[in-house]
Structure P
Amino acid sequence: MKWYTIQSMVCGGLLSVWTMSCENQEIEFPDYDKSTVYFAYQYPVRTIVLGEDIYDTSLDNEHRCEIYATMGGVYQNRKKIDIEIAVDNSLADNLFFDDARTVAVRAMPANYYTLAGEQISLDHTLQGAVGVQFTDAFFADPNALRTTYAIPLRMVNVTHADAILAGTAKVEGPDRVNTAHWDIQPKDYVLYFVKFINPWHSNYLRRGKDQITVNGAASSVTRHQPTVEADEVRALSTLSLHELAYPQDYKSYAGLNLGLSLKLRFDESEKCTVAPLTAAYDVNDSVRVFNIAATGNGVFVKKGEKKSWGNKDRDALYLEYDVSYQVETRYPSLGLPDRLDQVRYVTHDTLVVRDRGVKVEVLTPFYKE
C-alpha cells in the first residue's frame, strides 16, 4: 500500500512536470523561403473625418493620414526593413471611375499634400507607414468632397527583405494598372484615394415642429416619436469645410418631393446660420421652385442631448429657421391652367447625431487603352 502511494506520487509529479513543460513550450513555425513587401490594397479610399467619431480621429483633425505597406513570408519580422517609395502620377493615367470611361481618376495635385519621407520602414513589425500632411488647398477644393484624387505611390527598392511583390506579366512592357497584362497582379503600387467630411457631416435623428402656411392656410406638424431611435433619419452632408447641405422633405401640391435643401454655415464656436442652397431650380419639366428664401440660426452642442439613444449623452444640432418659396406646376399635355403655390415653413429642429456616415471603401477602377 505504501509502495503504491509513493509510486502514485512520483508518477503524478512526473505527469505535472510533463504537463507544465507542454503548456509553457512555445510552438514556432518556420518562415517561408522568401520575405516580401507589398501594398495590401491597390485602390483604397480614405475619408478624413473631421470632428469626432466612435474611433480616434486625432490624426484626421491634424489634417493627416498614413499610407501603410506590409510584408509576407514570415511570422515575425526580426529586422528593420526599409522600402524606398516614389510618387508616380502616371499610375493614374488611363484609369476611370465609370464603365463608360468618362470620369477620369486624377492624381492628387502636388500642392495638396506633403509626404513625411521617401521610405516606409517596418522596424521589427509586419506593417509600416508613411505620413501624409494635407494643405489648406486640399480642403478648399470641392472635388475633395468625393472620390476624385489619389496619391499614387510605387515601391522602387527594399533593403533587408528578399523581394517586392511586382507581379508576373504576360506581355512585354506591361502597364501596372491594366489587369489584362498580368498573370499575377502586381502589388508594388497604391493609388490612395482621399476625401474629407467636415465636423458636422452626419446621419441625424430628427424631431421638432413645423408651422406651415400654404396659400394663406395655416397648419402645424409635430415630429416626435416615443423614442429617439424611432425618429426620422436625416443625412446632412458636407458642402465645404464650414458648410452643410440640409435636405428638406417639402412636397408639391400633388405630393412630389421637391428636393429642396438648405445651407448651414458654421463659425468657430459651432454656431450656424441658415440660408437657401439656391434661389430657384427645376424639379422636372413641369415643376419649378423659385423665390426661395431662408433665414435662421442654430448651434452644435457636444453631448447636448443627455441620456439620448443608447442611454448615452449624444452630440446634437439645434436649429430655428424660416423658409418660404413658390412652386409653379404646369400641365401642358392636359391643357389645364398652371398652378402657383406660395409656401412657408417656420421650423424648430433637434437633430441628434446617430453616426458619421463613413464606410470602408475599396475601388475597382476601369482601364482604357
Structure Q
Amino acid sequence: MRPARVALLAGVVALAVTLSACSEVRYLVQAAGGQLDLLRRARPIEDVLADPTTDAEVRRKLELVERVRAFAIRELGLPDHGSFLKYVDVGRPAVVWNVFSAPPDSVRLRTSCFPVAGCVSYRGYFHEADARAYAETRRAAGDDVSVGGVSAYSTLGYLKDPVLSTMLSSSDAGLIRTVIHELAHPALYVKDDTVFNESFATAIEEAGMARWLKKYGTPELADADRLAQERASAFEKLLLQTRGELETLYAQELPAAEVQTRKAAILQTLNDRYAVLKASWGGYAGYDGWFTRGADNASLGAVAAYATLVPDFLALLERSGDDIPTLIRDAAECAERPGAERQSCLRSG
C-alpha cells in the first residue's frame, strides 16, 4: 500500500477516534478500508483495454466510458477531477450495501452524521455481512430496516474514483447517465442538502444525455433511454403515492395495533398496484428486486422526491445560455444561501 494511502487511512481512523464511539470507529474504519481496497486494485483503463484477456463486453463498455468521460469534460465543461481513468473488478454484485432504518410508525429515516459528508440517511458497508449485521441491530431495536446494494457512488472529488465493474452491468443508456451524473457531483456539493445535490447532478445528467443523444446517439439508444426513464418515473410515482398514504396514516392519533393493521393493508395495496403496473409493461421485471427485499417504512423512506429541483436547475441552465460551467457558477452562488433561500435563488438567478 502506498504511503499516501496509509496516511489517508490513518487520518480517517484518528478523526473517527476523536469524534465517535467505538461502533462509529469500526464503521468509519471499514469505510476507509473498503475505499482504499478499491483504489489499490484499480488498473488504468488503457492497460485493461490492452490486455488480450479482457472480456469483450467489458472492453466495449470501458471504451464507452472513455468517450462519455471525454464528452462530459470537453463538451459539457465539467471539471476534471481525475476520476474514471482506472477500472476495478469489484468481484461482487454491489460495491456497497446501504442500510436504511426507520421507526415502525414513521417513514422518516434515521440519520447518521460524519465528517465531510455531513448527515446522511443511510449507512454504507463494503461487505454485505457487515451491512446485514448492522441491520439486525436496528431490527432488534424495533425499526423497519431495508438493505440494498448500489453499483456506483462519488467521493465528491476527494479521491480519483475508478470505474467499477458493477457500473458496467447497466444498459448503455444507463451507463452514459451514470458517468455524467457521478462526474457532476464533485462540481458542486452542499452538506446536508440531498435534494439540492441530487437535483443538480440529475439536471446535468438530463442535459448531458440530451446532448449526447443529439450528437452521438442512435434511434435505438434514444428509444431504450426513453423507455427506461418512463418506467423509472412510473415506479417512483407508485412508491411516492404509498409513502404519502403511510404519512397520512401516521399523522393520525390511532392505537398502535390499528396503525399496524392499516399499514399492512397499505403495503399489500402497493404490491397489487405494482402487479398491474408490471403487466402494463408486458411483464418487465426490472423492479422485482425492490419487492423481494420487502416494502416497509425504511424502503419507502429511502424513496423521496430528491429530484424536485431539477426543473429549477434546467431553467437556470437555459438562463445561463445552456452553458454548464456558468450553471455551476450560478448554482454555487445559490448554494451559499441558507437552505430556505436556495430554491428561490435558483428561480430568480
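Laboratory data are not the source of any read-out in this text; all were calculated from the coordinates shown. Predicted model only: the values in this text are computed from it and were never measured. Cβ atoms are built from the backbone, for glycine too; each structure is taken alone.
Once distance in nm of label points 7 Å out along Cα→Cβ at positions 162 and 298 is evaluated on every structure in P, Q, the highest one turns out to be P. In terms of distance in nm of label points 7 Å out along Cα→Cβ at positions 146 and 242, the structure with the greatest value among P, Q is P. Given that distance in nm of label points 7 Å out along Cα→Cβ at positions 90 and 170, derived from a single structure, equals 1.1, which label among P, Q identifies that structure? Only structure Q yields this read-out.
When helix-only ellipticity at 222 nm (-39500 (n - 2.57) for each DSSP H run of 4 or more, over all residues; to 500) is computed for each of P, Q, the one that comes out at -2500 is P.
19.7 is what came out when mean projected area of the Cα convex hull in nm² was calculated for one structure; which of P, Q is it? It traces back to Q. Computing P(r) over Cα pairs in 10 Å bins from 0, in percent, for residues 106-225 alone across structures P, Q gives 10, 25, 23, 17, 10, 8, 7, 2 for structure P.
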